[in-house]
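Visitor: Input: structures, listed below.
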Structure P
Amino acid sequence: MNAPLLTTPRVEPFFFDAEPGTRFSLYHAPNPQVAPRGAILYVHPFADELTRTRRMAALQSRAFAELGFAVLQIDLFGCGDSCGEFSAGRWHLWRDDLVLAANWLAERDTGPLTLWGLRLGGLLALDVAAQVRPRRLLLWQPWMSGRACINGFLRLSEQLRDPAPGAPRSTSALRAQLAVHGAIEVAGFEVAVPLVKAIDACDAAQLTLPPCDIHWLAYAGSAPARAAANAARMQQRWAAGGAQLHYYQLDGAPDWSGAGHLDCPELRAATASLFAGEPT
């Protein structure tokens, strides 16, 4: 494992040795002029959303580091600058990557762990929480249903946006095509059946979480009451294991599936305010 030189304050790029291959990572050392606050492990979103939100995640990571948190960003297998093709990505490998990264932080005695997940990364963080047992979870506009996420991804297909005669005209038809061919390309990203099946099977409502605080920040869009009711149902399910949900609604509706870089300043500001005032 090629670990970074921890000369604070700075951002250090490095690679984890992992199976298979290596994982590109960025370590944001905590501000040495403030009391240490713990560690934050970032779980990035799916497919092109990773690329579009790179800058937003980097800005928030720097803000966390200024508050005294050690922050680790890792590109999961087949994603970003890590080894492997996106088509080879698998849910269990991504879980293993996060366990590896969490252990790396724990070995450096960086303090209590926060898992911070964006979009599908939020669902992945929830799914791995029982294994890494974080002090808290930070969810940014998370998908609560893996199947809903995959359906949203499939809607980006050119076959649905500009269908040719005889081409699939629904996500169900694209799923049938996927089942026949074993893989399908959408918006430049090829996904294989094993990954789709694993994501489809992940449902936040069915997960048992360890005792922890969950901070869920989301844009309410056009249905704020429905979004709040969904959060309330999740809290009832997760409370049995000792997890405590704190839900925060933001106004607006970012275009997650659009083109170009995406930033959500109000989301970053709300998060910085929340963590600045929260005890470790």
Structure Q
Amino acid sequence: MTAAEPSGGAGRLFVVATPIGNLRDVTLRALEVLGTVPLVAAEDTRHTRRLFARHGVATRLVSYHARNAAARGPELLAHLRGGADLALVTDAGTPLVSDPGGELVAAWAAEGGAVVPIPGPSAVLAGLVASGIAGPRWAFEGFLPRSGRERRARLARVGEDPRTTVLFEAPGRLAATLADLAAACGADRPAAVCRELTKIHEEVRRGSLADLAAAAAGGAIVARGEMVIVVGDDRAGSPRRAATAGDAEDTLARARAEVERLVAEGAARGDAARRVAAASGIPRRRLYGAGSAG
């Protein structure tokens, strides 16, 4: 069944990947769907109109983004319940991958509605391929938190993970994030910064995390455009990573001992874990079960 054919009953929600830069990267199937559904929900209608103009698509557009999702979501679900198909697109790449749309897809799937993926461009996969350092197994972290304990915890998890990791970052925060990654993963860990993928000024810089952090801080990597950071795998385990892991275990053991001291003084275990987590930056879930840890 194609997008042009009636589905019968409820409508179908097509989740359509669109180009991350070069407008010629759109797939034939995506153009077919976008051209035949009665309505397209777009993160930014102005952006999507440029894609439509390039390929002669005239379908009606409505905006759907994080700021209007609460109001627009029920309208789109009513559209689907009425038996009409709907296509969901974001400004670039695959919806839901560090982009809006998750609530709408989850709500329609929860009702038993048909969710149809239309695969295509993805900055995650493009960055992995262009990096030249990706291992056979990898993880996607998206955007890191800007600051605080959550950021430190996420960085620590990246450092402890021997797999390749893909991250997104804003241009103005690139140097700081690379420096933080070098501290968490080891200065010598291989990495790549992929900038403006598929666009005119596409650039891929490879090197150690320390070298890339210095290049970004010194302006050698232009702080402009979309950024994908790929941290290479660490299957062998770098000396820095091993030392960091040992220090982390010592810190965790001391924090758990502090939880036990507070519990012995009469504090509830949950409250003790919360207080130690706030002071140490260690996630509370790693401290809560300290009494049963072997």
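Visitor: Between structures P, Q, where is distance in nm of label points 7 Å out along Cα→Cβ at positions 11 and 155 highest?
Guide: When distance in nm of label points 7 Å out along Cα→Cβ at positions 11 and 155 is calculated for P, Q, structure Q comes out on top.
Visitor: Looking at structures P, Q, which one was distance in nm of label points 7 Å out along Cα→Cβ at positions 67 and 211 calculated from, given that it came out as 4.2?
Guide: Matching structure: Q.
Visitor: P, Q: which one has Cα extents along the principal axes in Å, for residues 27-170 alone, as calculated, at 63, 28, 28?
Guide: Only structure P yields this read-out.
Visitor: Rg and Dmax of the Cα atoms in Å was computed and gave 23.1, 72; which structure, P, Q, did it come from?
Guide: Structure Q accounts for this read-out.
Visitor: Rank structures P, Q by distance in nm of label points 7 Å out along Cα→Cβ at positions 195 and 219 and report only the one at the top, that is, the highest.
Guide: Once distance in nm of label points 7 Å out along Cα→Cβ at positions 195 and 219 is tallied for P, Q, the winner is P.
Only the coordinates and a few stated rules stand behind these numbers; no lab work does. Predicted, not measured: the structure shown is a model, and the values here were computed from it. Cβ atoms are built from the backbone, for glycine too; each structure is taken alone.
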